[in-house]
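Structures given as C-alpha cells follow.
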Structure 1
Amino acid sequence: MDVILRHRGRIVTAGEVTAIRALIARHPGTSRRQLSQLLCEAWSWRQANGELRDMVCRGLMLALARGGHIELPEQRCRPRNNAIAHRRRPGAIGGGGRSALDRTPVVAGLDALRPLVIRQVRRTGEEGLFDQLVAEHHYLGYTRPVGEHLKYVVWSASGRPLACLAWSSAPRHLGPRDRFIGWSAAARRRNIRYLAYNTRFLILPWVEVAHLASHVLGAIARSIARDWHELYGHPVYYLETFVDPGRYRGTCYRAANWLWLGATTGRGKDAPTRRANRSLKEVLGYPLTASFRARLEAA
C-alpha cells in the first residue's frame, strides 16, 4: 500500500489521491467546503452522530494540497477565527471584573459546604466563568478545546465557585491504557469516542477543603456518561488522565479509586524520532461500567 498521508487516524493512499483529483476535476467551480462534503459522502466518512466529518476532511485536503499532491480551488472567503472571537478579556468574571468574585479563603470541612452544586456549563451562560477561572489559576492556563468536550464548575451551597474540571476526547494512542483495555487497533479507532480525558482539574487557590477533590471526581463519574450523551448523542464508558509526578502525586484520583496504569513514553503524538521530548506523565484510568471492555471492543 503506497501511503501518501496520515491525517487524524486516516491513511490516504496513492489511489485515493488519484480519486480526489478526479473528484475535483468533475466539479469545476466548486468551493473547498463543497468538495470536502462530496469527499466525505464518497468515503462515507461521518461522525458518531451521523454528521459528515467536514472540518477534518478539509484539513486533510489542505494537507494534501500543501504537499503538492492535489490542487484546490482558490479560497473564496476567510471565516473569522473563532478562537480569537471567543477569547475572554481579563476581568470578565461575572461581568464585573476581578472584584466581582469573592476570593476570601474557604477553609472548612466538606460537610459545611454541602450540598455541593456540580454543573456542566459547556454551551451555557456560565461557560465564560469556567474559561476565566482556568485561564487565571490553572498552571497550564486555558486552551480552547477541539472536538467533543465538557466543562464543569463546582459551587458550594452558598453559591461560591470552588473548582473547575474539563473533559475532552481521549488521545488516539496511549500504550498503558490500550494494554489495560486490551482492545484491537480496529476497535480503538472505532470506539475511541467512548473515552473521556480529564484535561484540567482546578481547585481554586483560596479553597482548602479536605477530600473535596476526590468527592467531586466521584460525583462527576456518576453523571458524565449522561451529560456526554445529552450533548453529543453517545455516552462514555471510561475516563482517563495524566499526572505530572514532578508536580503532583495524583492523591485525589487514587482516593477516588482511579487505577494507575503506567507512564507515557514522553514522545507525544508528533515526535519525529523515538526519543523522549517531554516529561513523562503517569496514566490513570477509571472504568465507568464493569462491562467497559466488551463495550469498547464491540462493533
Structure 2
Amino acid sequence: MIIQIENLCKTYKGGFQALDQINLGIKQGEIFALLGPNGAGKTTLISMICGLTRISSGTITIDRFDIQKDYKEARKLIGLVPQELNINMFETVWDALNFTRGLFGLAPHPAYIEELLKKLSLWDKKNNKLITLSGGMKRRLMIAKALAHEPRILFLDEPSAGVDVELRKDMWEQIRTLRESGVTIILTTHYIEEAEEMADRIGIINKGKIILVDEKTNLLKTLGKKYMVFELSKKIDKIPPALAKFDLKIEAGNLRYDYDPKMADHHISDLFESLRAENITYKDLQTKQSKLEEIFVALLEQS
C-alpha cells in the first residue's frame, strides 16, 4: 500500500468528532474514489493525509513515511488539486508550474513541464496569463500545478466541479493517462457516474466512518440488483391489488420490477402470468443493472 491509515481520529475543540477510527489502505497505481454526503469527513480525511490538518490520534504513512514524523518526505510524494481555484491570475502558465517546482526545492526541468502541459492539452497556452484561461483550462492547470513536482500520489477534490460534460469526459481520459504513467489517484466527487466510470476501488464514508471499501466491479456485482422495466401500452398510476405481492414500482406510468438474479426463484414467470391475467399489456421490456448511485444511496440509508 502506498498510503496506509490506521485508527485515525479527528476531534475538534468543542468535542465534534469528524473522523472515527479510520482504517484504509490505498494501492500503488490505482484510482480510488472516496464517496460520501456533505459533512461526511471526506475533506477532513484528505487534509490529514496531506498534512494540512492536525491528527488527533492514529497514524498515516505515505510510502512508509509518517506524515507527522517525516512530513517533508511524505509531502513531496503528494500532489493536491483542491476544489477551489487557488492561482495567481496574472502569471503565465509556464511560470506557474516552474514556481511550484521551486516551492518543493526542485531544479527547473523544462522538458518535464513541456511534457506535462502537452498531456493536459495546455501546451499552446504556455505563455498565456492565467486570467485568460477558460474554466476547464484552469481546472487542468490546477492538475498540472499539482504534478509539477513529480509526485507519486495525486488527490483530486471534485475535479469536475463547474466543468461541462464534454470537458469532463476529456478530463477522465487525462486522469486515466496519469494512472497509466504510475500515478496513484484518489478522487472525491459528487458525480457518482464519475466514480463509476473511472475508479478501480470505491470507499464510502458517512458520519466520519468508513462504511465500505471494495473493488468497483465486485461492488456492482454483489450489491447491485437487476430490474425489468415494462413500457406499458396504457400508463397506470397505481399498482393493481393482484400484483401487490411483487416488488413493483411505478416509473412514469410504467412498471419496474427489481429482482436478485442470484436467487433461484425470483418470481419472474409468476409476474408474467399475473400481468396476462390482469390484461396489462406492454410495448417494450428492458432489463437493466442498478448503477453505483443507487447502491450508494441505499448504503447511506442503512448506515
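What follows is calculated from the coordinates using simple rules that are stated; it is not laboratory data. Treat the numbers as computed from the prediction; the structure is a model and nothing was measured. Cβ atoms are built from the backbone, for glycine too; each structure is taken alone.
Table for the structure above
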{"quantity": "At a computed 13.8 (mean count of other Cβ atoms within 10 Å over residues 3-10), which of 1, 2", "calculated": "1"}
{"quantity": "When mean projected area of the Cα convex hull in nm², for residues 107-146 alone is computed for each of 1, 2, the largest belongs to", "calculated": "1"}
{"quantity": "Value -0.64, -0.91, -1.13, calculated as log10 I(q)/I(0) by the Debye sum over Cα atoms at q = 0.11, 0.14, 0.17 Å⁻¹, for residues 51-218 alone, assigned to which of 1, 2", "calculated": "1"}
{"quantity": "Computed 2, 8, 14, 15, 12, 12, 10, 9, 7, 5, 3, 2, 1, 0 for P(r) over Cα pairs in 5 Å bins from 0, in percent, for residues 131-258 alone - originating structure among 1, 2", "calculated": "2"}
{"quantity": "Percent of Cα pairs over 36 Å apart - structure with the largest value, from 1, 2", "calculated": "2"}
{"quantity": "Which of 1, 2 yields 19 [relative contact order in percent (Cα under 8 Å, 6 or more apart), calculated]", "calculated": "2"}
{"quantity": "Computed 2.1 for distance in nm of label points 7 Å out along Cα→Cβ at positions 171 and 187 - originating structure among 1, 2", "calculated": "1"}
{"quantity": "Top of 1, 2 by distance in nm of label points 7 Å out along Cα→Cβ at positions 227 and 291, largest first", "calculated": "1"}
